Each structure stands twice: as structure tokens, then as C-alpha cells.
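Structures follow.
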Structure P
Amino acid sequence: MNNPDYLQLVAGDHILYHDEGHEQTVILSKIIQQDGYNSFTISNDVSVLKLSKPLTFSDRVKSAPLQSDKNFLGDCVVPCWGRTTEGDVSPTTLHYFHVPTITDAECRKHYGENEIEDSMICAGLPEGGKDACQGDSGGPLACNGHLTEIVSWGYGCARPGGLC
């Protein structure tokens, strides 16, 4: 969906459908799709959202610096609203989980040589148990307090070998 008239951003939300008093709702003024986006390979699956007014930073709404090291390997966190298991309903409370990033070579062993683009980062546990799921796409993968990547795709939820 590239029409900002139908979308808004809610920052600082923790429990959906419950006003805690610190949420900020902002209408989008523009959606800028990354050049080279390919819906078949899901390469460059990112957009920049231009807000109609700035957010007010607080203890609940903060910016995250961008990760400069594309080859970062280590522990990361995925804060998310998506399902916790396949076929389940999405939770109404923001949750998160920790996963390690893995090398492209290891990721290609699971997904195949042609599925993983050089611009992609893989994270997850080969044995399964923790993984992004339906509803998590578009959310952050944060490593060492830096926005490292944006969750885009994977197969299933928390399956063995199901890396995101």
C-alpha cells in the first residue's frame, strides 16, 4: 500500500486497543519505496515513511541509530506485535525476543543459494523456538541498540531452520 491517506503511525504504544496516555498518533504525508524493490525476490523490501508532523521523544518514544556494520554477527532483539506461533492470533501486548544473526552462508544452507540476497540479514535459531511470525514484517531487528534491519520474510514461525 503506497497511499499515505490510508495509514497512520502510532508511536509509544504498548497495549493495543488500550489508551495508556503516552501514545502518539501521526498521519503519514508520504511513503517512499526503496529503489530496486522486487516483490518476487523481496529484495530492497523497505520504505521510508514521512510523517505529517514530528514525534515528541520521551521515555516511550525514542529514535534508534542505524547499524553501520552490515556484517554484524551477534545477539539482536525483535520487538513485535506478530503471532507467537503459527496459526495463533496476534497478541495485543508488545512482546520481544532475542535471536542471533547468522552468516549469509549459513542462511543459504537453510533457504537455498538463490533465496538470500547480499542485502539481506538472517537471524534466528537453527533449532527453532524463536522467530519472527505473521504480523512482524516491517518491525525492527535491533542489535546493540542500533536499527540493523527490518523484518521482511521467512517460512513459518519458530520452525527448526526457520530463520527470519
Structure Q
Amino acid sequence: MAAISAVRQDGVGIITLSNGPVNSLSKNLVSAFEHELQNLVKDVKVKAILVTGAGKFFSGGAEISELTLLAAQGPNHAGPSPTEALRKVIDLLDSCPKTTVAAINGQALGGGLEVAMGCHYRVAVPQASLALPEVKLGLLPGGQGTQRLPLLAPLTTVM
């Protein structure tokens, strides 16, 4: 199964994250996400873009196995960091000339929540859970979560 799918339906581009079991934001998924998002932005028939996840997760965030490998390589690894690639996708969602909507169908954790926060609008099922769990490990969210969350939620909720 592909890590991501993009379909067009009634003027809406629908991007579905499909990297089971938690729709983790692997390097390949983020790259495909950027590609599909840019294609939908260019498509004049698409008026809005919806992002969702397959199954019970919107996205569980970073692909932990890739982060472990990256940490083992140290600070001098080659190529852009996973957070740079993710930030690019989030910035594309935020600056998109078309309306972007995150349809949060379950857990949106870490980078998954940051993707949702990059969209213009967010809708969630009642049982959805939203969190930036990396802060409990002493890590800062890599996709601008610390900047976006206080702008979207009341301070009493965020603290």
C-alpha cells in the first residue's frame, strides 16, 4: 500500500495518509505529501484540499525508526533534516491559496498534530486525541508546534 493517496472529488483534493499502523510521517511519506499537495494546488479544478488519515489515526507523528537512525548518524548527516521537510509541507498547507482542512479521524500526535495545525481549518471526531508528546521527552516539536498551538488554542488549554 502506498504511504499516501490523493484523489479529486467534486472540486476537493483529498490527501489520505496511509502509512500504517499509525500513519507515521516517514521521509517517503513527507516527500510524497509535498508532491501531491503541489499537484493539487496547481489543479484549477480543485477548490479546497482536505487532509486525513487512514484507519484510526490521523497521524502518530514522526517515524521513530528514522529518528533513531538519524540520531546515530550525528549532527553531520547528509541532506535536509526530517523536520525541514515536514516544515515545508506545513508551510505549504498554511500558505496555500486554496482552503486546507484537516479531518482528524483519530489520534494526531507530534508532527501529525503540527500538520493539522498548518491547515486553515481543523475538524475532529469526538474521540480524537491531540498532543505533542515529544515535549515530555525534553524535545521541541520540529514542525512549528510551539508557535502554532498558542495561536490556535486558549492559553489555559495549552498550559
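Taking 2.3 as the value of distance in nm of label points 7 Å out along Cα→Cβ at positions 65 and 129 derived from one of the structures shown (P, Q), identify that structure. Going through each structure in turn, the value belongs to Q. When distance in nm of label points 7 Å out along Cα→Cβ at positions 41 and 89 is computed for each of P, Q, which one produces 1.4? This figure was derived from Q.
Quick check on the output: 45, 33, 30 is Cα extents along the principal axes in Å, derived from one of P, Q. Which one produced it? Structure P accounts for this read-out. Using the calculated result 21, 42, 26, 12 for P(r) over Cα pairs in 10 Å bins from 0, in percent, for residues 57-104 alone, pick out the matching structure from P, Q. It must be structure Q, since only it matches. Here FRET efficiency 1/(1 + (r/R0)^6) of positions 17 and 145 (r between Cβ atoms, R0 = 30 Å, to 0.05) was derived from just one of the structures P, Q, and that gives 0.55; the source is P. Tell me which structure, out of P, Q, gives -1500 once helix-only ellipticity at 222 nm (-39500 (n - 2.57) for each DSSP H run of 4 or more, over all residues; to 500) is calculated. Answer for the origin of the read-out: P.
Where a number appears in this text, it was derived from the coordinates with a stated rule and is not lab data. Quantities reported herein were computed from a predicted structural model and do not represent experimental measurements. Cβ atoms are built from the backbone, for glycine too; each structure is taken alone.
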